[in-house]
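J.: Have a look at these structures, which come just after this line.
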Structure 1
Amino acid sequence: MKLTFAFCLLFICSFVSAKKKIESTVDKRVELMSIVFRLAGNPEYNMKLAKNYVADIHAYFDVYKNDPLINYAKELAETKNIGFSKVMFLAVNLELVNNRFSFIKESESSLTGKWDKEDAIKFVALLNDFYLKSKFEIFFKAHEKLYTDATSQFDQSISEFDQQWYLDYYGDQEVEYKIIIGLSDGGANYGPSVKPVGKKKLVYAIMGSWTFDESGKALFPKEVYLSYLIHEFNHSFVDHLLDDKNIETQLKPSGEILLEREKNNMKLEGYEDWHSLINESLVRTSVVRYMIDHKNKDEVVKEEIQKQTKKGFLWTKDLVSLLGEYESSRNIYPTFKSFYPRIISFFNTTAL
């Protein structure tokens, strides 16, 4: 009886957790890291769509452009290719306690292959100095109304977002969703994740902001932002599978061939390695599967497939069909990972 009760309680808690709507936030870690790499000159962190907010950033922080942290960030960008999602992966791997950043204790590191351990440790030490020296909290608190207005707008826009779909589709139940708005990040979005010891995996959608009204207020129209939100959460369920050495070895030849064929298109999208090509293919195709599962009109689905095809993912339509087989054969393939041998075969054939 006790066992049955415990099982029912666990089921109810899981159900309630899955149904609970996610509320977006503006996160100090993400804002600070974005500002640091803006000052360091990374193009992806130097979009100026949030004109008023970006002007405030420069007015407050430009005096620190020659800070040791900024110089080190420049060095890492030039010598270690630190930028884009690598910056955000470090951000979500940190916690801020008593005005000090430290690393979250992970059961498995999500920084492997992105940051060298020594580089990350040195960077965080400099980050702590910069945080205090620049009085970052003053800047952040001065913009709280801006942040609150933005998150309220975003939450209204994505009220129909279905997080339960991810648990059902990927077969992974142990996750907690986080949406973070990056007001200065322009059109860049990121999907990092972190697995704290003894806790659920935290999967993030860090959403940029690229639509504003004449007064500079951030707007988040559903028809623009929802597909990007779906996209970013997919990364947390897809990307880590390619870290498996056996899968990586089997996909490397075909991945490199496809990257060479579409290198110009991929470069325009910011992808210059075959891992990104494979993961982005799966993430973008899974967005289409979400749209199909949520009864989007055929013309809307076709438009999304065509959009991805034009960006260089020429195999999107066929991959959508393949993942449809996955969805209709869950008795054989209970998880996305269990279906991966079919995905490997698909890319190997596509590369011929």
Structure 2
Amino acid sequence: MDAMESGDATRLARKRIRDRRAKQAARQRFLDEYHALQSSIASLSASLAAREAARPSSAYLLSWREVASSLAKAKDKSVATQHDLRYRVTQLSRLSQSLQTWLTSLAVVPKPPTSPAFAWKDVHLSSDAALRSVALDWIAKQMLHATPHQVPDALFPSDVEDAVHGVWSPDGGTVYVQLVVEATLLEAATAGWAFSQALPTIMHESRGGISTLHHAATSHGRLSYNREEFPSRVSNGLYTCFLEPDRAVTHYRTIRYDDASPITASAAMLEDVQEWNVIRRVSMTKCLIRSAHVYQPYNHHASMVSYAHEITPGLVETLAPKEGTELEDAIANRFVADTCAMLEGMGGMFRKLLRHVQANPDAYPRPY
């Protein structure tokens, strides 16, 4: 009995040892597999992170519905743009045709023979708003390009000094003025722009009602088209200023025909008036201003006597008993002398205004 019990105990002990060893082996296999899986997970996670980093985030990926909606919106925008472009092409085609008609309707401007007193006087503006805007800009550019012809250096003294002289004929007259002013280019141009706005009041020697019909401004220039009504005369005046690298150029001219702002025959001016002013810097504090003032009768005159009877009634009688060529010369000289005297007086007014501009620059609009 004792031997049997001893054998059973031995077998049981051996079984326990085998079981324990088996469990230890199983536990080791589990740990090995666990570590292998952890290593695989870490490797796969790193690979996934690298792939995600190499491609756009899923937040930026659109669904097909979003793509379709975006394409539909783009199509609608493209269709609207096409409609807008067709409309603009139609408008520009109409404007181009109107411009062609306008240019064709203008009187042919003959080339001046030898006299620089020539200037284009019969200007006609349409009532069409778009055409008027383009036409005014075109006229302003025409005056700018005519500046070397109207203000030739050869007709002014080479010395930096004040000077004034003029010429007159039955076709009209031109007075050339040279001023030397103590001012910067900006100060002189600002005073010139302000002074030109007051020019109609000076010419008519009375105050009137001024209204702006069109205005445009850029970084290098300015344009203003005004209606100027006075007790005895009405005029439409175009004012421009252009800033160039070495100078500032201002212009003034009357517009004879304007379909949108017509002038009755009884109130219309008898002459076309145009003005060119070229302002150049002589030094940092001094400028040279050269101007050409052009006056041309709208009606044709065969003689100075005929011209004087229309423009200045009673002048011929004051020059009696002169006759013939002597009378013609006397009338021309009187127009030159009177206009030179007027412009010399205007030069004094300009200097006074310039001092005001220098004393209070913020009170005056800059021309550019």
Structure 3
Amino acid sequence: MKVLFDHQIFSYVYGGASKYFTMLLKYLPRECWDTTTLLTSNEYVRAEKLMPFTLKKYFRGQTVLQEYLNRPYSNFMIKKKCYDIFHQTNFGTYCLDKIGSKPMVTTYHDANLSTIDPHPELVERQRVSLERADSVIVVSENTKKDLLQLFKVDEAKVSVIYHGIEIPDLSKLNHERIVERPYILYVGRRTFYKNFDNFVKACSLVISTFPDIQVVCTSSCFSNKEYSKFKSLGIEDNMKAICCDEADMVRLYRDAIAFVFPSFYEGFGMPILESWSCNCPVVLSTASCFPEIAADAGLYFAADSVDEMFSQIMKVIEDDALKETLRQRGTERLKKFSWERCANEHLKVYQSLAD
């Protein structure tokens, strides 16, 4: 059995969806998959050495170059039909008229484009792809519920498969701290649905009680607008933006007081697993899939309540016994998530279509 993965998602440098597909390829038997990706700038693929040609540094026109090379090759490989199953890695519809009768799988990660960040033209692509797919994989029960509410998809062809995690060997890491002062960790983009504004307000209340605490945010540098917001709250010296690689992310999780995940919506919430794998307590909102994924291994607050968020962060700062309980529960909860299990469940889906 051969599964063909197209190039689409590997045009992104980072992102949860590209991490998922990279780890899926890593843990599937090598002989059972192929890809239409000739050139990629994806950092996860480069780290895992899964594809021969990767771009190490960003340059102007990089995305155009990748598409210029990868799209024609994808068209050629899909038309050639030297595969049993096609797994569409994103919702570009260029491939649909070339598959013929070959079984197709697509993965639906979240409902952001339909709800939190509406893009009708992209939702239409999703609709067309979902209708054509013979099997749809979703990353949580909550995402399955959203999918069935938003699209006319036969529930019988939907499979819930959780993401996995690779647990780092903390003993082999550099023991020096990246950030010397105690800090709260925020991971990811800072768009509206991530609830960053309320997070900053809650942190300003924490800092008024513990002035030495910093707030470390990964992803991109702060904008002038963000910096002005920090200054208006009197916390500009406590806010720190760090852009780092995977190895340094592990160190940031390891040394944080807690990881706070304030989002209004997520499809799965990969940083929850990453935090647990580094023995970092998780404080998160009750929104969307979070109670499903974190269960009793997180400390919860209502996403729209700054006071609740502040209160829960303070509990973790002040209560060492609670911190240890959250760490232990996180370690236990992690046993439910592995890339081996994720890959095996995908294999079952592929085999059901190939039979």
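Throughout, read-outs are computed from the coordinates displayed, never taken from laboratory work. If you're wondering where the values come from, they're calculated on a predicted model, not measured in any experiment. Cβ atoms are built from the backbone, for glycine too; each structure is taken alone.
J.: Suppose you compute Rg and Dmax of the Cα atoms in Å, for residues 196-331 alone for every structure in 1, 2, 3: which one lands on 16.6, 53?
T.: Considering all the candidates, the number was obtained from 1.
J.: The value 295 for volume of the Cα convex hull per residue in Å³ was derived from one model only; which of 1, 2, 3 is it?
T.: Only one of 1, 2, 3 returns 295 for volume of the Cα convex hull per residue in Å³, namely 2.
J.: FRET efficiency 1/(1 + (r/R0)^6) of positions 84 and 284 (r between Cβ atoms, R0 = 41 Å, to 0.05) computed as 1.00: which structure among 1, 2, 3?
T.: Going label by label, the one that fits is 1.
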